[in-house]
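So, here come the structures, one by one.
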Structure 1
């Protein structure tokens with residue numbers, strides 16, 4: 001199947017054209033996305049982003065001009081640019097505020113030293129678990145539970161669907177519970 005035929009199918013039979021396009025180029029796009037986003041995205045996030053890249057390629061299919069290059073070249077260029085833009089967005093949203101309250105709240109009371117020690121251990125475990133998540137997952141958790149944003153607000157700011165935010169939040173909470181449980185069992 002030639003690239004020209006795939007392009008014709010994208011217009012005449014979109015579902016078949018997209019299937020062929022993804023079959024032929026998904027590993028290439030995933031490789032590009034993984035190389036650019038592995039430090040800020042989890043593997044699931046990268047797979048989601050690869051799907052998003054293909055949706056953008058489909059939307060922009062009229063821009064593809066075989067006299068200027070190949071379909072493969074166009075796809076790689078779009079994928080690289082989108083990944084670089086996404087990486088920059090993720091890095092610009094790094095939160096620099098401390099996650100704790102006033103210093104007065106941190107001064108232990110002699111009556112509850114055991115509680116303070118347990119809380120400090122729990123906070124360290126939580127920070128370690130959060131650091132092991134992808135940047136986007138961390139961002140969604142912080143927006144939801146630190147800034148008390150609704151899933152609709154998060155979706156709007158991150159340009160995702162509300163359902164995708166809720167699904168990702170559920171998946172991340174499960175992952176976080178598992179990580180905390182593993183860390184807790186290591187302490188015992």
Structure 2
């Protein structure tokens with residue numbers, strides 16, 4: 001027996017149940033009285049649960065408890081299957097439209113040549129235009145660490161070069177043998 005498909009199926013079931021919160025419907029509602037809201041949104045009245053269930057049944061719809069903590073609990077007459085389908089669809093749509101911002105890194109050395117600097121700056125600009133943050137890292141080797149002013153100048157030069165599409169979130173700071181600065185895309 002293959003265990004992998006079962007785990008996949010179990011994870012899918014868990015995912016579906018977390019998308020929408022379960023509401024009590026029809027016979028699952030166990031309170032003596034409810035405040036009833038019609039299928040068109042109008043508030044009907046406070047009535048016994050059996051009467052509310054009968055009204056929903058006559059209309060061919062479900063009685064759904066939408067506010068269980070109310071005094072008395074609030075129930076609405078609706079098509080629960082359609083409501084659940086729309087909820088799942090809305091959740092998937094919001095997840096699809098979310099943009100995950102990642103942190104991309106550009107590494108430089110203090111004695112970088114002009115052409116190499118331009119190449120790194122173009123890469124950083126591309127990352128910023130894609131909506132990602134950019135971490136500029138200046139790596140010091142050997143005695144280069146005794147000249148942090150060179151790294152700071154290089155960071156400022158990078159920030160100035162990318163000022164059209166970014167702003168500085170974290171200013172240059174020495175951390176061990178590296179100096180880091182974080183740039184974020186400008187909001188339009």
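A few comments on the model shown:
- For relative contact order in percent (Cα under 8 Å, 6 or more apart) computed as 14, the structure of 1, 2 it came from: 2
- A value of 6, 24, 32, 23, 11, 4, 0 for P(r) over Cα pairs in 5 Å bins from 0, in percent, for residues 49-88 alone, calculated from one of 1, 2, originates in structure 1.
- Distance in nm of label points 7 Å out along Cα→Cβ at positions 129 and 161 - highest-scoring structure of 1, 2: 1
- When Rg and Dmax of the Cα atoms in Å is computed for each of 1, 2, the one that comes out at 21.8, 78 is 1.
- Among 1, 2, which structure scores highest (criterion: volume of the Cα convex hull per residue in Å³, for residues 57-152 alone): 2
- Structures 1, 2 were shown, and helix-only ellipticity at 222 nm (-39500 (n - 2.57) for each DSSP H run of 4 or more, over all residues; to 500) at -13500 was computed from 2.
The numbers here are math on the coordinates, done by the rules we state, and not lab data. For clarity, every value in this text was computed on a predicted model and none was experimentally measured. Cβ atoms are built from the backbone, for glycine too; each structure is taken alone.
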